[in-house]
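Take a look at these structures.
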Structure I
Amino acid sequence: MTVTRFAPSPTGYLHVGNLRTALFNWMIARKAGGQFILRLDDTDPERSKPEFADAIKEDLEWLGLTWDRVETQSSRLDRYAAAADDLREKGRFYEAFETPTELDLKRKKQLNMGKPPVYDRAALSLSDGEKAALRAERSGHWRFLLDHERIEWVDGILGETSIDAASVSDPVLIRGDGQVLYTLASVVDDTEMGITDVVRGSDHVTNTATQIQIIEALGGKVPNFAHHSLLTGPQGEALSKRLGTLALRDLREKGVEPLALLSLMARLGSSDPVELRSSHQELIDGFELTHFGAAPTKFDAEDLFPLTARHLHTLPLDAVADEIAALGVPAELAERFWNVVRENITTRADMAGWWDVLSNGAEPLVDAEDAEFVATALGMLPDLPFDGNSWGAWTAAVKDATGRKGKGLFMPLRKALTGRARGPEMADFMSLMQAKPRA
């Protein structure tokens, strides 16, 4: 059975980069009829917060990315300790004592000598006495002993991929303070939870290579790995500097619709065109991992709003009835109101502006050269209530009285009644007006 996972750290809010990873893994599981696990990487007790864990679930629920079960890494510390003991027994785990400052000096020295900044394994040559003396001064951290060979795998997006393990430092898996790091926890979880497919960002490629060796050392089965491209801003700039403004909850606050966001993220960076999907099943059916490339992918949040508008245009009244009622629109007018404004809104919040115009009257938008004409026309405006014939009768009367016609007639009158240069069909709109334009 196909089993995938999304493993965010509850140390902040989800952003669009996180979403891409979550969505790919979710679609793979759902397309195969498998399982999707939400796994919270909460082994850092200082930075992991319950409110962020709740926010992650809230964001995924808003998007409809349901999970089959939730796992927390903080509840599995005994499993990581057992794996560490296993690696020690196999001679693949060793204790090192360099401080961050000492490691930094080593790296600088290697770079000055034209060598790659790879850990020199000095800790392997320490005697038992030397280790005991160092333990008395500081806590040791634990590194995995890599086999210096080429690590190869067929990546689901990048294709044939290989990394020379000799070019990579032996990874630290447990810090001096005892905190289990992502690499070990992820490997143990993937192995014991039967994860079959892992999709994540291309910044994890080197990490994947080391994890493959750790999985094999622990006797696990290596999952299918795929690494999607990283997102950039619309001009190719690093998106990392802007992620704080691209949190999913911020996009939700701005009125972005879930299916608009998912439709963009499900195709962005692939050879397939972005198409608005009307359901999650359509997203799943149209997803092909092999259609994605390795090149950095440009993301522009502004692209979400035309998709949001198109999605809203397709919604039936039932999907917005509660929001329309909350605006104060009478029940008997709700359907007509929705049919009039649905194609003239970008987000749901825009409905409020249209109802304000209809119920309270617009502040007329009048160009200087049309001031006298508009004053004359408004003086000829019939009494309320208006009906479906009011617009035609009024404009015909104004035309006869002023001689204006075409755009010179209709545009100033639209702007006078609605306060806007664009909007719904005026015959339908005028029939809903509960108040005349404000003087």
Structure II
Amino acid sequence: MYLAAKRPVPNGIRRYLGPVDPVARALTWATVAASLSKGVFFSVSVLFFTRVVGFTAATVGYGLTIAGAAAVGAALGAGYLARMFGARRLLMAVTAGQGLALASYLVVRTPSAFVIVACAAVGQQAMQRTALATMIAESFTGRDRVEVRARLRVVTNVSIAAGTALAAVALAIGTTPAYVLAMLTTSALLLVSALPLSRVRGIAEPVDRPQRRAWGRSPLFDRTYLAATCLYAVMTMQFGMLTVGVPLWVAGWTKAPTVTVPALLALNTVIVSLLQVWAARGANTLYSAGRAVAQAGTLLAVACGLYATAAHGAVAVMIVALTLATIAHSFAEILSEAGGWTLAFELADPANAGAYQGVNQTGMAVGTMLAPLVVTTTAIEHGTAGWAALAALFLITGLSTLRLVRWHRGHASSA
């Protein structure tokens, strides 16, 4: 682990943007640039593909689905590559590679080429997540790892929001050159995000330390870790519920105005940005992490019930129900993520951090890939009954995570 010289601890916004530790500082500024890129890309990419390139919405949807499947394998493989070449080197390489892939979208004109570039872009994004988690696992210890992860998530959310604001300029202009410039901006920002990582010194890479070449325990044979990963995959479906399910539910099943959707997403961003670090500090041990995930499952079940309620009554009642549901959902999000990070770090074998974090991120990739299908075939197609099924799924998953942690503690103490 790289230890920084002691300096005064920064306060306020400087605590997020200028942390004392040089590794945390490099990761922070890399995250700022990369997340600005995401904010711009999320806002303009679909319109660029459909209005400028001329693809149908179905082509874009199928292409991104295939890319999401490719990302599952990429996330797993990245863990082993991080072990071989070093997490920082891998993170730099795939960040630059994704930047080039985003630039390649500008020359794509056929569906097959779109799928190839999408697989490269989305796959390397999945590898970024694995490399980042591995770098945090190897550079920090104990509760510091979870707090760094939480601070980076806050920086991510705020920077994505800022990127979305930047994209609004291109959307307001609405011309082909404006869309092209926006897409070039996403590529440039990603390439810039690799620069802070290149300046970090003092991190021991695996190839620099021959004595660390022993691979340690394999996560593929660690039943506890695999079980935790499967449960985490289910909990990550909550993101698809918010970004896909809620907009479709508001538009198709309620009388709430469509402007309610961005307001709910903004509310979620504010809550996560303000409280994610607080949640991380309360979930920095195995038991507290399991309890946090169980609480998250309960809150998600409550949120599902409130979302279902929003289909009935006056418009004002619908908006209140949607707002309360989003608040419960947002608290569930910060608790489940904080607990999930701690479990991913603490249940892993430190001698094989890359492979373990690769498995964990594979679970996230699977959950992200399946979420739109699960949410639409339950809540959106079947209404209240579908929301009830989702509520039961999240509640059982949260309680099962806590039970797994209790079993692991008892098994470890008796061993």
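Laboratory data are not the source of any read-out in this text; all were calculated from the coordinates shown. This one's a predicted model, so the numbers in the text were calculated from it and none came from an experiment. Cβ atoms are built from the backbone, for glycine too; each structure is taken alone.
Below are the figures for this structure:
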quantity	calculated
Parent structure of the calculated result 14.3, given that Kirkwood radius over Cα pairs in Å, for residues 22-93 alone is the read-out and I, II the choices	I
Highest-scoring label, criterion being FRET efficiency 1/(1 + (r/R0)^6) of positions 70 and 382 (r between Cβ atoms, R0 = 41 Å, to 0.05), among I, II	II
If log10 I(q)/I(0) by the Debye sum over Cα atoms at q = 0.10, 0.14 Å⁻¹, for residues 198-301 alone is computed and equals -0.54, -0.87, the structure in I, II	II
Highest-scoring label, criterion being mean count of other Cβ atoms within 10 Å over residues 78-85, among I, II	II
Among I, II, structure where Cα extents along the principal axes in Å as derived comes to 63, 53, 44	II
Top of I, II by relative contact order in percent (Cα under 8 Å, 6 or more apart), largest first	II
Parent structure of the calculated result -26500, given that helix-only ellipticity at 222 nm (-39500 (n - 2.57) for each DSSP H run of 4 or more, over all residues; to 500) is the read-out and I, II the choices	II
